[in-house]
Structure P
Amino acid sequence: MGIPILVNLSWFLTLIFVTSFLALNVYPDAAFGPDSPYHDDKLLHWGMAIGSGLVFFGSILLHELAHSFVALRQGIPVKSITLFMFGGVSEITGDPRRPAHEFVMAIVGPLASLVIAGAFGVAWWVTGFSGDTPLGIVIQWLFIVNLALALFNLAPGFPMDGGRVLRSIIWGVTGNSVRATRIATLTGRSIGYTLMILGALTFFGMFSEYDVTPLNGILFVFLGIYLENAARQSWFQALAIDILTSHAAEDIMHAELETAELEDRLHYLADRGGRRYMFFVNDHDDHVAGIVTHREVAAVPEPDRGITSASTVMLPTEKVPVAMPREDGASILKRMETDGSWHMPVVSDGRVVGVVSKDDLLRLLAARFFPQETLRSQR
């Protein structure tokens with residue numbers, strides 16, 4: 001579907017942990033008893049564990065692809081899918097326009113996991129629910145973990161899928177997406193704190209009679225911290241989008257335009273521009289012929305910037321994304337994220353009237369989130 005699949009380094013730690021746990025604990029003892037001919041076959045245990053771990057993460061990838069497929073069908077761009085320590089995440093660079101759209105996009109992930117669990121359940125049934133053969137045990141484990149993945153993701157706490165389902169329902173009932181997000185993220189934070197408390201109690205042996213270990217407690221604590229932090233960040237993100245939606249480009253932009261000439265060398269522009277910049281390159285008739293940003297300059301090796309002119313690397317005006325004066329800040333930010341740009345010209349009646357940068361958007365948010373600190377910095 002044209003979606004890059006990325007693997008975070010933390011994913012390898014989880015794969016090693018899952019594989020080792022299965023090979024050293026689950027398959028030798030829990031799966032194969034002392035009388036089993038497979039009990040001491042360590043090579044078999046590791047082979048089963050590696051296969052189980054890779055297929056399980058393949059199932060997580062299918063779960064995320066289901067979300068991404070629905071997002072693309074709704075016209076929402078998907079930047080990438082990343083496998084990381086706690087599973088996978090789809091970087092969907094946009095929000096559903098209606099509660100029903102979000103409901104479908106959220107529920108399809110757990111449904112995909114249920115379908116995968118069902119497929120392994122059928123395979124387990126075909127093998128006669130075998131619990132004493134290597135293949136039957138692997139299929140049984142994959143059935144259980146995919147079922148657990150579906151049920152866990154249905155927990156009603158944002159940003160889990162169940163939390164997004166909850167948000168879509170509250171949004172549909174109240175008509176207020178911000179209020180719905182607030183309730184869903186508070187629920188998500190509550191689940192995170194609950195997991196942290198349960199993890200701490202488990203670590204100190206409060207549930208030892210249920211055959212859980214202090215290591216399980218540590219995992220619960222880390223998962224709780226992740227969920228609480230993700231829910232809190234999701235609320236601030238939703239609040240930021242709401243703030244930006246209430247401001248138009250003409251209210252945010254700065255009217256001062258940095259210009260350059262066709263013959264200007266790139267090292268000169270880099271020295272003038274600072275860290276991130278946008279220059280409007282004028283032709284000999286003083287018309288804008290294109291733009292040069294820090295990205296075009298960075299693509300040229302530093303030794304060549306003294307002999308490379310702006311005209312060589314500039315983007316033609318027709319290829320430059322632009323904003324209209326009444327376009328809201330949230331829409332502009334989403335397009336910047338999709339394009340990977342830092343600036344966007346504002347055009348009215350075919351004329352550039354200003355530029356909106358991410359710095360402008362961040363200053364606006366800082367003024368709303370931290371008004372006292374912003375006032376002090378201005379003084």
Structure Q
Amino acid sequence: MGNLFAVADQFKPQGRVIDIQEFGMGNINNTFLVTLDSNVEKHFILQRINTQVFRQPELVIRNMRICTEHIRRRLQRFSLSAGRRWEVPSVLSARYGRDLWIDSDGSFWRAISFIKGSQSFDTIKDINNACEIGYALGIFHTLLSDMSPDRLSDTLKGFHITPLYLRHYEEVLAKYNVGKSPEVNYCLQFIRERDVWAHVLENARAQGILSLRPIHGDPKINNFMIDKVTGHAISIVDLDTVKPGLVHYDIGDCLRSGCNTLGEETEQWEKVYFQPDLCKAILQGYLSMAREFLTVNDFFYMYDSIRLIAFELGLRFFTDYLKGNVYFKIKHPQHNLVRALVQFKLTESIETQETAIRNIIREIR
């Protein structure tokens with residue numbers, strides 16, 4: 001990836017770059033924390049955009065600018081509770097006022113402001129933390145709820161469209177030789193038993209029951225920034241996937257990520273369990289901010305979103321495993337298979353608790 005210090009210098013930092021370290025646990029982009037010898041801003045985030053995933057990086061940055069500028073305008077007239085703060089990451093300009101810098105290898109780089117005094121977690125710590133995560137997603141959706149989704153480009157065609165993932169999976173299954181094992185057979189059967197139901201959200205959208213809105217697209221737990229002192233949620237980052245979509249994709253992804261305390265990278269997939277108490281806390285936090293713009297139909301499909309997004313991610317991991325691990329970054333050849341097993345076990349746990357989860361949604365709406 002060349003000389004990272006030279007890349008960082010392209011973004012006109014206010015100080016000398018003294019250190020660059022890998023940052024976060026993202027599966028797609030390469031992310032680094034840049035440290036500066038400065039009394040003004042000591043850090044910023046440097047990323048190499050994965051153009052195999054984001055084929056139009058200029059539109060990714062454009063969406064981020066539109067989204068963050070809209071949120072900043074809303075915040076000027078939005079009343080936060082006493083003692084609360086909400087920050088939005090900024091796109092830092094490269095030389096000549098550009099949003100991106102392209103190196104000699106043709107790699108696209110961008111820089112983003114660092115949210116000071118914050119930290120993120122890979123799993124939820126307690127009920128209060130869960131409520132904060134829900135609050136953060138709720139305020140994000142609320143601040144964008146008056147913006148037309150037509151202003152945003154669809155930078156990831158087919159993202160979260162489960163029927164398309166199913167079609168791709170079936171094409172891969174027909175093309176590649178699948179080495180059979182108990183784990184692979186479990187995945188094959190799991191998908192086969194749910195392939196018709198997996199159209200539930202897209203059918204509702206096609207019928208006009210659910211509507212497109214601006215969404216985050218990837219609100220997993222480690223994309224929420226928590227104030228180190230107060231424990232309050234103060235930002236949501238990784239805005240690459242901001243696009244038009246169903247808020248259900250975000251709600252389902254947040255709960256899928258948050259209510260599995262073993263995390264999506266656990267090797268103990270057979271012990272994965274969906275925690276209903278965390279589900280309740282996340283939804284309480286979310287609805288404390290987002291209740292006003294949600295419709296009766298939005299609530300009706302909320303359980304389906306929780307079940308579907310866990311299934312969808314498992315499907316994507318398993319398909320990538322069958323293809324030879326070409327999309328998600330891996331640490332070993334079986335990594336995506338194990339990831340798929342985690343999500344399918346989580347889906348199974350959600351299904352066994354359908355009545356309890358629907359009751360939670362009914363009680364707090």
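Quick note: the coordinates plus some simple rules give every number you see, no bench work behind them. This is a predicted model, so every value here is computed, not measured. Cβ atoms are built from the backbone, for glycine too; each structure is taken alone.
Key figures
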quantity	calculated
Origin of the value 21.3, where Kirkwood radius over Cα pairs in Å was derived from one of P, Q	Q
Which of P, Q leads on mean count of other Cβ atoms within 10 Å over residues 225-232, largest value	P
Source structure (of P, Q) for mean count of other Cβ atoms within 10 Å over residues 113-120, computed value 16.5	Q
Origin of the value -19000, where helix-only ellipticity at 222 nm (-39500 (n - 2.57) for each DSSP H run of 4 or more, over all residues; to 500) was derived from one of P, Q	P
Cα extents along the principal axes in Å, for residues 177-336 alone derived as 82, 41, 22 - corresponding label from P, Q	P
If distance in nm of label points 7 Å out along Cα→Cβ at positions 129 and 241 is computed and equals 2.1, the structure in P, Q	Q
Structure with the greatest value (metric distance in nm of label points 7 Å out along Cα→Cβ at positions 57 and 233, set P, Q)	Q
Top of P, Q by relative contact order in percent (Cα under 8 Å, 6 or more apart), largest first	Q
